[in-house]
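Several structures are given next for inspection.
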Structure I
Amino acid sequence: MKVDHFPNLVGPWMRGSGPQSDIVISSRVRLARNVAEFPFIMRCNEMDRANIESTVSRRLRELPLARTCEYFNVATLKAVDRQYLVERQLISRELSENQGARGVLVDRDENFSVMINEEDHLRIQVMRSGLDFEDAFQQIEHLDNAIDEKICYAFHPQYGYLTACPTNVGTGMRVSVMLHLPALVLTKQIEKVFRSLQKINLAVRGLYGEGSQAMGDFYQISNQITLGRSEQQLIEQVGSVVPVIISYERKARQYLLQDSRDDLQRQVSKALRTLQKAGQISSEETMHLLSKVRLGINLSLISDLDIPTVNRLFVYTQPAHLQKLRGSEMDTTQRNKARAVYLHSQLEQPSGDAPQS
């Protein structure tokens, strides 16, 4: 299977079908694991990295679950193909930008992926639409147990799973949610929420994780430390905070409707018109405008679009997806023009129609 031939228009995490999916885009559980027989990545030379990639990828492909997966040698992929996988949240930016041997095993339905030679030897992740930690944890526990039968993990009886970053030692688990919080941004309450999260050791990141900027009012919230905490405690730590943030966002949305409905309607309508009529448009501006449109749909200010269509546009207007749709690599100016043409075609047709490649 080629990198750009996934059967889904977008991954399940972007379908908008899970619990609380008007605000919670996705839930993710990720495990950091290392192979006992090799040094940590930071201590590896080029040969070590190559041996890790070949050993781990071979053992992963021996698993029954690999029958429904594809393996990509990330080191040999073009930059646009690597970026395509990043945009679909199947690999991290770090794996894409790293040097040396590295790869990823991807479930064809995009429910999970296993990265090799990122910060740790293995990064296993499972994603679900909406607020659904329990189902994500059940699948990643099954994956972890299956891989453990083929690979001897670096484990200490006192400290737990050994990882490259000390904050991941223990369970090696990071629990995160991707939230769409446009009303908190519009009412200028977002920084207050973030300061509260930092006080309880929760990290706030942008759309593509660590080091990325927030685009389209999307934010990832996750635990920072795993040492000394069980898997269930980590799920509860993040899971207990998310309903509070959802409540804040809902109250901010109601405030906007009651206090400045006409102004909000104008902003939403202007955003949609710009997306429909612009001669050229950047990825960042597209995300910003789509965020307002998505808010408008959820508040019934727009009636002829649906959330799955807008969610799809968030992904397919990203640089690599756009180039894959066009079948050629483009510079920034060409992408900005092509993005505008694509948006026109998608927003002028009945909602729900599939994008044409």
Structure II
Amino acid sequence: MLKVESLSVAAGSFRLHNIDLKVAEGECHAVLGPSGSGKSTLLHAVLGILPPLGGSIRLNGEDVTHTPIERRGLGYLPQQTGLFPHLSVRENLSYSPRARGLPAAQYQPLVNKLVEATGIGELLGRLPQTLSGGERQRVGLVRALASQPRLVLLDEPFASLNESLRQELWGLLRELQLRQQLTVLLVTHNLIEAYFLAGKISVLMDGRIGQTGDKASVYRRPATRAIARFLGINNLWDGVVTGREGDRLTIKCPAAGITVSLPEGNNPPALQTRVTVGILPEHIAFRDATHPPKSDEHILTGRIHLMDLGPRSVVQFHPAASDLVLEFHAGRRMVQHFDLTDGQTDIMIGLPHNALFWMHNDE
């Protein structure tokens, strides 16, 4: 449906570099990245606001790289909805399809369905300035879909809303996307939003896409340390490739005091290359006499620091004779079961072999 190839764009002194991106028909694809990474710049290029320096943009096989914005057939919902203040909600909803020359008989049935689905029927005669933030976002969402766009572009549309309202609109958007088989390109810095709404994600860092894939694989196997940290994965430490056996790498990790054997994956490093090894926090487990170490685990012993957050605690684990710090969560039952206390020593944790992963160093 959407195919972006080798796209380069300038926005002031900022540059997007050789962006490749595909969004299949009926798919929601999220572009994730920190502030300033180029997410809105990418969306503005697809929308037609910013002219590209190079590369191409195709919609349904049609090259729209230099097509005027009004002829691309796109729906767009920015963070600030941009509703026309002098038009009623009803007039705002009909503006885009009328501007495209669609007869009312073609667009009105869909608008009626969307109005019912979003519960904005009582707002149709009101002006935008009389609406709450959540009401404006609902109206903006219906307006973005009213002209039956080939692609819907969402630019952090719920960032300014409170958490409960944001989650409510996430559910509404996902229901509409599945029901209408919408093709959606979402840009956001909110990890939960991206993972709730999208099937595939791309991580944009410093104007370049660092990784693309289905959301589970990107989270479980981030490509670089910077991407892992952006995804909230902080259990990372240095390693050195010391051997190769078949399609597996032997990596020595001095800080953790372990040597691991991991699949080499794509673009495997040469011997003696420094890499990063990591583990997701949910894979770390406490071990004691009643829960002895398993044969497929690396065992570390050390001291813990507990930060009580009510129903759960943040656990910081400091392996003995090491500067390494591992962080994970423990529920109240787990804290009570293992009789954990802040500053306790001789605590054992297990790191399952198959839960560890390696990444190329990018720092």
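If FRET efficiency 1/(1 + (r/R0)^6) of positions 19 and 307 (r between Cβ atoms, R0 = 35 Å, to 0.05) comes out at 0.30 when worked out from the coordinates, which of I, II was used? Comparing all candidates, it corresponds to II.
Matching task: -14500 is the computed value of helix-only ellipticity at 222 nm (-39500 (n - 2.57) for each DSSP H run of 4 or more, over all residues; to 500). Pick the structure from I, II. Here the read-out was taken from I. Out of I, II, choose the structure whose coordinates give semi-axes √(5λ) of the Cα gyration tensor in Å equal to 35, 25, 16 when calculated. Computing semi-axes √(5λ) of the Cα gyration tensor in Å on every structure in I, II gives 35, 25, 16 only for I.
I have 3.7 for distance in nm of label points 7 Å out along Cα→Cβ at positions 147 and 163, calculated from one of the structures I, II. Which structure is it? Derived from the structure labelled II. In this comparison of I, II, the computed figure 2.0 for distance in nm of label points 7 Å out along Cα→Cβ at positions 11 and 323 is attributed to I. Comparing distance in nm of label points 7 Å out along Cα→Cβ at positions 27 and 107 across structures I, II, the highest figure comes from II. When distance in nm of label points 7 Å out along Cα→Cβ at positions 195 and 227 is computed for each of I, II, the one that comes out at 2.9 is I.
From which structure (I, II) was relative contact order in percent (Cα under 8 Å, 6 or more apart) calculated, if the value obtained is 16? The read-out comes from structure II.
Quick one: Cα extents along the principal axes in Å, for residues 219-346 alone came out at 52, 41, 20 when computed from one of I, II, so which one is it? Working through the options, I get structure I.
Laboratory data are not the source of any read-out in this text; all were calculated from the coordinates shown. Computed from a predicted structure; not experimentally measured. Cβ atoms are built from the backbone, for glycine too; each structure is taken alone.
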